[in-house]
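Several structures are given next for inspection.
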Structure I
Amino acid sequence: MSLNIVPFVSVDNMMKLVLHLGPERVMTEIAAYIEADFKRWESFDKTPRVASHSDVGVIELMPTSDGEMYGFKYVNGHPKNTKEGLQTVTAFGLLAEVDTGYPILLTEMTILTALRTAAMSALAAKHLAPKGATTMAMIGNGAQAEFQALAFKAICGVSHVRLYDLDPTATAKCSRNLAGSGLQVTSCKSAEEAMEGAGIITTCTADKQLATILTDNMVGSGVHINAVGGDCPGKTELHKDILLRSQIFVEYPPQTRIEGEIQQLDPDHPVTELWQVMTGAATGRSDPRQITLFDSVGFAIEDFSALRYIHDQLETLPYSEPLDMIADPDDPRDLYGMLLRAQAKAA
């Protein structure tokens with residue numbers, strides 16, 4: 001393909017790709033890409049995402065590079081959108097070669113972000129969750145819930161998901177979508193009920209506020225908490241006392257201390273970086289009675305991994321279309337001449 005033609009993965013083609021391979025396989029394979037990239041953590045440029053906040057939401061850019069490829073994601077988070085019939089989160093992303101600066105992939109990332117977020121959650125739990133945990137409480141049953149449930153099934157062996165949402169229609173939607181997935185699904189009337197017998201607790205709510213989805217007395221020993229919803233300043237889900245009882249694991253501390261659950265704690269409160277657990281430089285779960293907490297906010301390297309995965313799949317799968325994205329004059333110094341020649345052809 002000519003360098004000026006960039007493969008573009010539309011929403012339609014992303015859905016075809018995911019359905020062709022199967023969502024569980026895609027999330028398992030994205031998790032493997034993420035783990036491989038986390039194990040070479042020091043190869044990457046790292047910076048907290050560049051965020052533009054407003055009263056109603058946030059728009060963010062998430063860039064990184066490993067020196068050979070550069071990737072970024074544009075993503076928003078607007079909780080009020082659902083009341084207007086719109087998605088809370090939308091995204092697109094780009095992958096480029098560092099050597100030329102030319103893009104080699106442009107893709108939708110609304111669906112891909114849901115897949116990589118769930119893949120990252122389950123990957124973290126693979127290293128941190130209690131051994132043999134097969135029941136997960138899923139608190140918050142919105143757009144991310146089914147992806148989380150299926151990723152934990154595929155990667156961690158979860159077989160039973162207990163659902164709760166303030167909106168019963170969200171729980172009904174999630175239960176309906178997971179029918180036939182192989183998961184045992186129980187719809188619950190409270191967060192406390194959902195947590196009964198759960199070794200893994202996932203919170204994934206969208207309200208942009210300092211919320212307390214889990215109070216301290218709700219969380220017993222020996223569980224793993226996957227806190228997905230807290231992802232910007234002023235937005236949390238867990239009571240501070242839960243954090244003080246937990247061994248906390250994060251992606252990138254400079255970003256998580258601003259956006260994650262740990263924004264509630266002192267700036268020097270100890271946390272463990274997940275890449276260190278994956279390389280063996282740090283310990284994950286060290287005691288069956290321990291509470292482990294993955295303070296998930298999403299980091300650019302995870303999106304880079306997902307972009308790299310999709311780019312690799314397109315080597316053998318037909319789910320993209322050519323996009324005439326880069327100007328390609330006969331003489332690279334004569335861009336204006338390209339305009340004149342186009343004018344002449346049109347005349």
Structure II
Amino acid sequence: MGCFFSKERKTKKESRPESEEERPKQYSWDQREKVDIKDYMFNGLKDETVGRLPGKVAGQQFFIQDCENCNIYIFDHSAAVTIDDCTNCIIFLGPVKGSVFFRNCRDCKCTLACQQFRVRDCRKLEVFLCCATQPIIESSTNIKFGCFQWYYPELASQFKDAGLSIFNNTWSNIHDFTPVSGELNWSLLPENTVVQDYVPIPTAEEFRAVRVSTEANRSIVPISWGQRQKNSDESCLVVLFAGDYTIANARKLIDEMVGKDFFLVQTKEVSMKAEDAKRVFREKAPDFLPLLNKGPVIALEFNGDGAVEECQLIINKIFNGTKVQDFIDYIPD
């Protein structure tokens with residue numbers, strides 16, 4: 001029977017008029033706009049200020065290599081970024097959906113946000129980082145880390161396009177694959193470090209349309225204390241359940257607590273399971289289980305003498321008489 005059908009198809013094809021040509025099949029990937037890799041690469045530059053404006057990268061992969069004494073600003077989200085053999089460069093990267101990988105670089109200052117951060121065969125990097133997973137260094141020395149601190153109007157939507165949460169930032173939880181006994185290949189920058197002194201706002205004419213700010217209170221990512229030693233034995237955990245104004249409420253609470261000289265130790269946005277709620281909320285867990293179905297929770301940890309009492313006062317003051325009050329609880333360490 002197979003031969004029969006093959007013969008029939010052949011007959012029909014042979015009977016088609018000679019003037020009628022068979023159309024080639026169309027595939028979705030044939031409809032895509034052709035990408036010129038040169039538009040997504042800086043290679044072999046020296047003593048230049050270059051970059052990409054919002055909307056010009058649009059989630060593509062980007063490459064930076066063999067650049068020296070350059071200022072590089074990518075004001076857009078990317079799929080992944082590889083930085084090779086760069087020396088004495090200033091680099092800003094908008095949100096990166098995947099990994100940022102530095103290889104064989106030295107004397108560079110960077111601000112970036114990504115899902116995964118890796119450094120190999122590098123020395124003397126200073127990085128202001130927002131990273132969703134544990135940052136990794138390998139065969140590298142004198143790598144210093146600080147918390148991401150940056151703002152421009154398009155940045156919030158770029159974080160969303162890259163699938164990153166501004167509250168998931170493990171910038172200070174570094175893993176060194178090649179530790180040396182008695183030495184530390186990385187360290188944390190002092191808490192009073194001024195980002196502008198390391199990665200300044202670009203002054204080139206082409207970037208003036210990007211309204212950049214490095215002020216701490218405007219940073220799109222909350223500035224956290226991280227793994228630095230805590231100043232107090234008292235900490236307060238605040239959990240905000242999903243709602244219409246969860247992010248705005250989290251920011252308001254952070255501003256109020258930091259304004260009263262308490263430290264934001266860390267933040268987290270995560271989908272909480274029932275067993276997580278029982279561990280965190282203990283005997284109160286049954287009251288909060290129905291709220292977990294509304295979406296991810298945002299957790300904020302504050303530190304400082306009197307943090308528990310002051311946090312409760314702020315919560316009652318700010319959210320009293322609103323639905324938000326039901327979405328907040330605090331737990332001392």
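Laboratory data are not the source of any read-out in this text; all were calculated from the coordinates shown. Bear in mind the structure is a predicted one, so any value in this text is a computation, not a measurement. Cβ atoms are built from the backbone, for glycine too; each structure is taken alone.
State the single structure among I, II that was used to calculate helix-only ellipticity at 222 nm (-39500 (n - 2.57) for each DSSP H run of 4 or more, over all residues; to 500), giving -10000.
Traced to structure I.
Can you say which of I, II returns 11 when relative contact order in percent (Cα under 8 Å, 6 or more apart) is computed?
Going through each structure in turn, the value belongs to II.
Can you say which of I, II returns 4.7 when distance in nm of label points 7 Å out along Cα→Cβ at positions 140 and 316 is computed?
II
To test your reading of the models, identify which of I, II gives 257 for volume of the Cα convex hull per residue in Å³ when calculated.
Answer by label: II.
Quick check for you: by distance in nm of label points 7 Å out along Cα→Cβ at positions 228 and 252, which of I, II is greatest?
Ranking I, II on distance in nm of label points 7 Å out along Cα→Cβ at positions 228 and 252, first place is II.
On Kirkwood radius over Cα pairs in Å, for residues 44-155 alone, which of the structures labelled I, II is highest?
Going through I, II one by one, Kirkwood radius over Cα pairs in Å, for residues 44-155 alone peaks for structure I.
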